[in-house]
Structure I
Amino acid sequence: MSALWYFENVNLYHILCPHKVNRYQKEHQFKAYKKGDFIYFKEAYSRHIYLISEGKVKLATYTEDGKEMIKAILTKGEIFGEMALLGEQKRKDFAQSISANTILCPMSVEQMYELMRENQQFGLAIHKLIGLRIRKLERRLELLFFKDVKTRLIEFIKELMEEQPDFQKTEKVIIPMVYTHKDIADLIGSRRATVTSLLNELKEVGYIDYSRKKITILNKDVFKELAGVSG
């Protein structure tokens, strides 16, 4: 589920930010946002793609009954607004800063098209990102509708685990935590207290260890079996 808003260990900011491209240096400006500031609203015209330099951004929309549905929480190095590249005229969701100091690197659609033409690897990565987000959103909706909170949390941790660079090499897998318990609760459709309680339960029975900075999967094969049983 979390791979919906992860870019599979590809930090686009480091390879793409326009201040690294000579011809864009003069016109390029970072933009800073405080916590709660909106970057764009639903129905706003889709003219830019954004790379996160610092902070966290929430992508969300509202259901027909007025409830907020969070689609993604993105952090440093990630990209959003990319549907503009597929011809999206107006935003279908809104983007909001959820950290005290969020700094973004905006790029126009025209700049992105130019860079995609010049860098085939990057162009393929962007298309992969879009496909991944669509598939993972479908998976997330399936979990929200048909699985309980514990299963959703286990699936969330499992996908974070599988995204780690050392996943295939070690029995223990360390997941650096960029999400707060509230972030996780928002993403899996639960409450912060419930997430904390379930993490403690998983810790007590020996599946994980965790702190504010990381989650450690004590045995990845055992945890994958747990995910299979719960799913």
Structure II
Amino acid sequence: MKIFAIDSPLMNILSKIADLMILNLITLVMCVPIITAGASFTAMHYCCLKLARGHETSMVKQFFHSFKENFRQSTVIWLIFLVIMAFLGLDIMLMYSNPSEMSTFIFGGILAVLILILFGGCMVYPLQAKFANPIFQTIKMGFYFSFRHFFRTLLMLVLKLIPLALLLLGNIGILLFPLIICFCFSAPGFAAARLYDKSFQEAEDAIYAKLAAEKGETDDDKIFTDVPEQTS
């Protein structure tokens, strides 16, 4: 096998790197209005799971398909989390501007809630991208999956925070800035998809088995709608 053959391992790796770079740049651009960040994260996880499962697809096409399909619910979920985070941030500001004997206790409580929100947030958008559920059911399942698979979620959270940590390293952060811009969301998202893929597959199998038992046959409806492949 030639190393630069179209189906060689090297070319497959380079193709995934290119897809992740394209996906990250689209996600960054679509997060700029802030209000669209939730739908952007959902669409990114939609594409990352496809990459993790080895599905050849157009990143741009699939991203905007998922972005449009999940926009309403993802935006509501994003706003809920954003309001909670803003409230926690305001509490921290007030605590530092008016320190008291209760500051340590209050900070501990805020930190615990913050960790809880970050944990739940790790799984909410992948679930929204993959499964069709009402908004609060998706949030509930996000926390359920997060704490059921605690160590996987913890690793996912660490991976997501690495780009931010790199930016805070002064000269090293400046040196790595182009790399961070190209992969800050998509690379941790792809790694996360590899971690939660097995759990999602088990959930999918259970759903399909239940549908088949209820209807007496295999259901053709997918848990989420793919963009139909174009045939020539």
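Computed from the coordinates by the stated procedures, all read-outs in this text should not be read as laboratory data. Keep in mind the model is a prediction, meaning the values are calculated, not measured. Cβ atoms are built from the backbone, for glycine too; each structure is taken alone.
The figures follow:
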{"quantity": "With Kirkwood radius over Cα pairs in Å derived as 19.5, matching label from I, II", "calculated": "II"}
{"quantity": "Comparison of I, II - label where distance in nm of label points 7 Å out along Cα→Cβ at positions 34 and 122 is highest", "calculated": "I"}
{"quantity": "For -26500 (helix-only ellipticity at 222 nm (-39500 (n - 2.57) for each DSSP H run of 4 or more, over all residues; to 500), calculated) the corresponding structure among I, II", "calculated": "II"}
{"quantity": "Origin of the value -0.33, where log10 I(q)/I(0) by the Debye sum over Cα atoms at q = 0.09 Å⁻¹, for residues 42-177 alone was derived from one of I, II", "calculated": "I"}
